[in-house]
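Chemist: Multiple structures follow.
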Structure 1
Amino acid sequence: MKWSVSRPNLAKVALMEMRRAGTSGLVLSNIGLGTMTWGRDTDTHEAVDQARAYIEAGGNFLDTSPIYGDGDSERVIGGMIGTLFARDSMIIASKAGTKIIDGNLVISNSRQSLINDLDKTLARLGTDYLDIWQLSQWDPQNPLDDTLSALDYAFSTGRARYVGISNFSGWQAARAATMQQAHSMKAPIATSTNEYSLLNRSAESEVIPAADEIGFGFIAWAPLGRGVLTGKYRKGVPSDSRAAAPHFVKHVEPYLTPAASRIVEAVAVAAEGLGFAPLEVALAWVRDNPSVTSAIVGARTGAQLRGVLKSEEIVLPQTIREVLNEVSTPS
């Protein structure tokens, strides 16, 4: 669901549209700022430059996680609160339930583990609440009632203004959301965050329909296909790209395929014809889906982010959108 508000012109780029997350009272800018690289590939100076550019463009949504740089992303954001922005002017979302142990992702959604994660996140951020607290993954080894009780605790104590889920399948999202709706004292699921782009439209099969039907907001991560839709890999792997970094290569490789290349070429052709950059076309395609509340983008530098934010200035012609729909439809 979209909800527009008028605001003063703070920047030369078009200000972002504000959208309500489903049937909740939560309102997010249609572009969110991902901070996965902050504190590791992006130093504090560059992170501040990104945040400043994002805020000037009208953004209000910072997305982080304890596993981003082993908590460094949260620490960097914490250093900005009260200096770069007032705490109540930004929506800060973080997650819980996953850890990286010996290079492997470990999921633990027990009530004890989740609340322990939340306490550490709040300490790193230097704040007493999160605007959105999300479960990072579905945990098949832990009872769902136990997991959801942690969300209820965080919500009822004011440590989380809203709660959400991340990377759940359609039936998992529907199960969690309907269980929370069954009792007025439980924390309602406000958002579901899933990967969604022209290179990965799997959310359309179940998750987005569930969001539309049940009433939670849908947040898209990796709307640029993990950077592949920018066109930077059309002639190989640049030495300064994510695919060249050991800790990112496994995330990018799944989209360096012949099938993905055909979609990237279609985006590039459309962009050239419209006079836009490929990333602007790819991001606009996600952003303008009426079921998308916000699309999370990330960048290593402020200059890169400013290029991404230029997508707010464009609207895709319907014919171009239909062509991209057709070429990217999963077989």
Structure 2
Amino acid sequence: MNATLAIEIGGTKLQLVLGDEAGKICERRQLSVAPAEGAEGIRRQIARTITELKLGHTIEAVGVGFGGPVDWKSGRICRSHQIEGWSEFDLAGWLRELTGAPAFVDNDGNVAALGEARRGAGVGLDPVFYVTLGSGVGGGLVTAGKIFHGATPGESEIGHVRLNRNGTTVESRCSGWAVDARIRELKTTEPGGALAHLLGGTTGGEARHLGPALAQGDATAQRILREVADDLAFGLSHVVHLFHPQAIILGGGLAKLGEPLATAVANALRSHIMEAFAPGPTIRLTALGDDAVTVGALELVTTREKLRPRSISS
């Protein structure tokens, strides 16, 4: 069977899928990243998995969403903010050697934005801005069905937008890790609250308890949601003023909070944008969920193949 290989490489997540001609995922491998083993460890995992997948399939092309700045034209990694050993690595060239197929690499936020714009919550809307609220915060802008790239490395780094002159960033306030830390503090500051009770003695991934606490009507959980939504909306107001997207799509782990998050962000955003731009873009939740990057990587192959120079037969 002929197939396209899509790869998601993040700081904590590694996923490889095969897609058919219609872009439908037909086979999947999800792996855990061991940060201590660095980029070399991740490459070993990818190489082993590709060997397995090639046993029953012919890989015709490879699309990659990478968690960090990328030279998208060459497929060379600029750096990873989370995993050592990626700087200046020719990922596209390495994958071509492994698979014998053309390979295309872009930032994971860009790739997820492409997936949502063409196959997800942004279908029929233009421009579309996507923000992922995971271990970090990333973003991507798609206009006319294509990723918007500025000067290389050309990422829409919404996570690094500053909220004040002191260096506080969207990522430092709205990432999963930031919300984990805020909730963890409640063990000391509000030990009798619903959130502290839900935490018990566990450490790590505290943000997953925010949804159940909101469902219980917990006032502290509601306050944290408002604060996160307001910080995110303030950062996104710059996106609105500069690029005027028709839709902003929320993805990543925190987006699993669902409509309470989308509604809170939409309400806060209205107070941060010019009246002339009211009511502002529609705020939507991801339709692709955990597959946003891999579906986007399949779409990346489709768009880049059209641009790839073809050899002329003699």
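Chemist: Where does the value 19.0 come from, among 1, 2, when mean count of other Cβ atoms within 10 Å over residues 89-96 is the thing being computed?
Modeler: The correct label is 2.
Chemist: I have 0.95 for FRET efficiency 1/(1 + (r/R0)^6) of positions 97 and 201 (r between Cβ atoms, R0 = 41 Å, to 0.05), calculated from one of the structures 1, 2. Which structure is it? Write down the numbers at each step before the final one.
Modeler: On the way: 1: 0.95; 2: 0.30.
Comparing all candidates, it corresponds to 1.
Chemist: The value 153 for volume of the Cα convex hull per residue in Å³ was derived from one model only; which of 1, 2 is it?
Modeler: 2
Chemist: Comparing percent of Cα pairs over 28 Å apart, for residues 105-256 alone across 1, 2, which is largest?
Modeler: 1
Chemist: If you work out distance in nm of label points 7 Å out along Cα→Cβ at positions 113 and 217 for 1, 2, which one comes out largest?
Modeler: 2
Since every read-out is calculated from the coordinates, none of them should be taken as a lab result. Computed from a predicted model, the values in this text were never measured in an experiment. Cβ atoms are built from the backbone, for glycine too; each structure is taken alone.
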